[in-house]
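Laboratory data are not the source of any read-out in this text; all were calculated from the coordinates shown. Remember, predicted model here, so these are calculated numbers, not experimental data. Cβ atoms are built from the backbone, for glycine too; each structure is taken alone.
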Structure P
Amino acid sequence: MTNNIFSIVLFLVLISQGNPEWSVTITNKCPCIQKNVILNCTGFQSVERVNPSLLRVSRGGCLINAGQPIYGDAIKFKYAWNQQFPMKPISSDIFCS
């Protein structure tokens, strides 16, 4: 999988519980629908709850949008931790018509 299919942007937003709060926006730049998107999120932690339907952490990576299609609207969530976690695409299922 090439990393240029997705745009993953992290911004430092504010301080939450003594930690920086990071805003994450994931956009599918491919003209095709993508499902079961998994990002590398090794070591991911947050002092704030992240909606598990947007980001679910497992040993194999982070499942985005509960595996549902990503097309059109961006997936957005925030997390708070003392460092930014690099999130790179590992895999997805691509559906083109």
Structure Q
Amino acid sequence: MTSSVVDAVLFAALLLTCACVLPMYLKLKRLDRVQAEYGRAFAETSRALAQAGEAVRGFTGEGREVLDALSAKIDEARATLAELEAGRRAAEPVRGR
């Protein structure tokens, strides 16, 4: 008789344990899915940031090329302006006579 009472108590404890473990198991499965989604999102974000970095490096290289071209054109314009100014100065005394 005492054996059956102990068995009943142990069986009830087993059922209670199962009732507590099952929701925890389901929560862990859901947590695993959410963690996998976060992992995928993090990987996509990492790829997007890498592409953005490449784009910025490309803009920097292109910007340097544009800056060099503009600098050359400015130097060319200054030289042309100096030639025009020298021609104007040389022509002034001739007009004045």
Structure R
Amino acid sequence: MERNEIVRKIMANRRPRDEFARFVVTCVSQQLKETHGEVDVEIIEAEKGYDSVWSINGREVIVLLETEELKQAKNQPYAIDEKLWQRFRQVGIVK
């Protein structure tokens, strides 16, 4: 297991779900900024978890981070990242 994965698992287990969601969103937004310039994101509490509302070079994308997915992050610490990247691929923001 990679060192980063171990650290991520510890964070997923010790942080409240909303803090972990914000951490992951911040990591992904920093990566996007390196290649896509202007990126803003906001986390909003939703009925089934948290909506991550993204503005990427003027395009808006909303990705629901479900409570169950955040619970599973304790065992799969990069699942939320993958969900975000998959959605960005679906809407044509990244290849």
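As an exercise: helix-only ellipticity at 222 nm (-39500 (n - 2.57) for each DSSP H run of 4 or more, over all residues; to 500), calculated from one structure in P, Q, R, equals 0. Which structure is it? Write down the numbers at each step before the final one.
Working: P: 0; Q: -37500; R: -16500.
Traced to structure P.
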*When you work out distance in nm of label points 7 Å out along Cα→Cβ at positions 35 and 67 for each of the structures P, Q, R, which one comes out largest?*
Q
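For which of P, Q, R does Rg and Dmax of the Cα atoms in Å, calculated from the coordinates, equal 13.2, 47?
Details: P: 13.2, 47; Q: 41.2, 141; R: 13.0, 38.
For Rg and Dmax of the Cα atoms in Å, the value 13.2, 47 is produced by structure P.
Have a look at P, Q, R and say which one yields 38, 4, 4 for semi-axes √(5λ) of the Cα gyration tensor in Å, for residues 43-82 alone, as calculated.
Details: P: 19, 13, 8; Q: 38, 4, 4; R: 21, 13, 5.
Structure of origin is Q.
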